[in-house]
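Chemist: Listed below are the structures to be examined.
Read the figures in this text as sums done on the coordinates, not as results from a lab. Owing to the predicted nature of the structure, the values given are computational and were not obtained by experimental measurement. Cβ atoms are built from the backbone, for glycine too; each structure is taken alone.
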Structure P
Amino acid sequence: MYLAIKLLHVLGVIVFLGNIITGIFWKAHADKSRDPRIIAHALEGIVRSDQVFTVPGVLVIALTGFAAAVVAGLPLLRTAWLGGGIALFTISGIAFMARVAPLQRQMLALARSGRDASSFDWAAYAKLSRAWGIWGAVSLITPLFAAALMVLKPVW
């Protein structure tokens, strides 16, 4: 039972992290086009992929992570690597919900409003994009460190 739960947990992590990383790639790719229509299209895809992959990935990770710990008899908050992983995963979720998702919606609205590159508000988009990059890095780096803790299980 434990190994089946652990497999589902790892698959959830792969889907979750893979979607975040590919979202960063596609946004950067669209931004290079300097075409608001392409940027809007990419951001629509990113927002939709968060709904289809990131959110379900979070649910799978949380449910199977807690289930695996219970089945293995590990105390969640008294096992340092588990507590640290939970804290990092929580920070990622807070950063995503409070900053990344709203910034994505703002950038998408801005890109949809720009009919062509000459009328697009590049300064406003650049400001939102920089903030998205910072908060997106927080949302990506924290679960990467959480994954490292789960694999390495350091003793503190």
Structure Q
Amino acid sequence: MSKIAPCLWFDGEAEEAAKFYVSLFADSAIGAVSRWGEGAPYPAGTALMVEFTLGGRRFQALNGGARFPHSEAISFSVDCLDQAEVDRYWEALLAGGAPSQCGWLKDRFGVSWQIVPKALGEILSRGDKAGAVRAMAAMMGMIKLDVAALEAAYRMHGTDSS
């Protein structure tokens, strides 16, 4: 495992968030959990630090208070094999959260995620530069990414009306 682990800051819901994330991704588990004692800013027994793995990668969740909210400046990108996987992660992570655009969403804990089909990179790296531009323009107008619509935009010809 890597020596470096992202540490997500929460205001009391670190353990709940870690358990939620672990439930969504294969090769994931909760590890060590340290807890606040008496006289802490949270009730005694509330998780202080939760160590967990997602997809075999190490993470930490810290209940540090309301001082530092999550922002889109840090997000987690989920590489999805197909549209069905995009749909599954999108629906699960979006529950109680908020959609953005271009495949981004904030989950119910305020953490930002990018739900990206593997096909996007494949489409954008094909030889037809005009097709890639059309696919990118289509993506920019999407909320949840749609592989079929990206493919259709890439293949579209004769759209120049000038």
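Chemist: Computing mean count of other Cβ atoms within 10 Å over residues 37-44 for each of P, Q, which one ends up highest?
Modeler: Going through P, Q one by one, mean count of other Cβ atoms within 10 Å over residues 37-44 is largest in P.
Chemist: Name the one structure among P, Q that P(r) over Cα pairs in 10 Å bins from 0, in percent, for residues 5-92 alone of 17, 38, 25, 14, 6, 0 was derived from.
Modeler: P
Chemist: Kindly point out which one of P, Q the value 10, 33, 28, 17, 8, 3, 1, 0 was derived from, the read-out being P(r) over Cα pairs in 10 Å bins from 0, in percent.
Modeler: Q
Chemist: Now, a different point. Given a value of 32 for relative contact order in percent (Cα under 8 Å, 6 or more apart), point me to the structure among P, Q it was derived from.
Modeler: P
Chemist: Okay, next question. Assuming -27500 is helix-only ellipticity at 222 nm (-39500 (n - 2.57) for each DSSP H run of 4 or more, over all residues; to 500) as calculated from a single structure, say which of P, Q it is.
Modeler: Answer by label: P.
Chemist: 1.9 is what came out when distance in nm of label points 7 Å out along Cα→Cβ at positions 29 and 109 was calculated for one structure; which of P, Q is it?
Modeler: Label of the originating structure: Q.
Chemist: Quick check on the output: 0.85 is FRET efficiency 1/(1 + (r/R0)^6) of positions 77 and 133 (r between Cβ atoms, R0 = 30 Å, to 0.05), derived from one of P, Q. Which one produced it?
Modeler: Q
Chemist: Have a look at P, Q and say which one yields 37, 15, 9 for Cα extents along the principal axes in Å, for residues 13-52 alone, as calculated.
Modeler: Q
Chemist: As an exercise: distance in nm of label points 7 Å out along Cα→Cβ at positions 45 and 69, calculated from one structure in P, Q, equals 3.6. Which structure is it?
Modeler: Checking each candidate, the match is P.
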